[in-house]
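Next up, some structures in structure tokens.
Every number in this text was worked out from the coordinates using simple rules, so none of it is lab data. Here the structure is a predicted model, which is why all the values come from computation and not from measurement.
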Structure I
Amino acid sequence: MPDSPTSSAVAALIRWQDSGGVWRVLGRRGAHVTIGLFECTGGDEVDRIVSTDPALRAFVGQRAGSED
């Protein structure tokens, strides 16, 4: 999912979470963060966000995932 000035990555993550989906931080490296989007059961990964968006990094903070 590409970054945009309106922080579409944050909007996508919030929509996913509000729909009952689970997200987990899969990696942090420098300015990059990789987030896996999982089924509501936490089972299968269905999509992934890789971003350098500062707003996304701020939203995620030091959490390991949506269940934190």
Structure II
Amino acid sequence: MARKTSTKKEETPLKLTRFEKARLIGARALQLSMGAKPQVEVSGSIDPIDIATLELKEDVIPLEVKRILKK
């Protein structure tokens, strides 16, 4: 799941950037193409990228974004 957490010390926006979205979709699509089970109901044969996009849209993607802040 793309968890939306924030620390009280230094807050970052909870919205994913386009780069984070692309990274999540790409990583999840690779997992799906290697045989991982989809977290959403899929009818028929669908491209792994489309499944990963749907998982991200429904907020059930089993991945997490960690942002490293430089001081």
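Listed values, structure above:
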quantity	calculated
Mean projected area of the Cα convex hull in nm² from the coordinates reads 5.2; which among I, II	II
Test item: helix-only ellipticity at 222 nm (-39500 (n - 2.57) for each DSSP H run of 4 or more, over all residues; to 500) calculated as -7500, pick one of I, II	I
Structure responsible for 33, with relative contact order in percent (Cα under 8 Å, 6 or more apart) calculated and labels I, II on offer	I
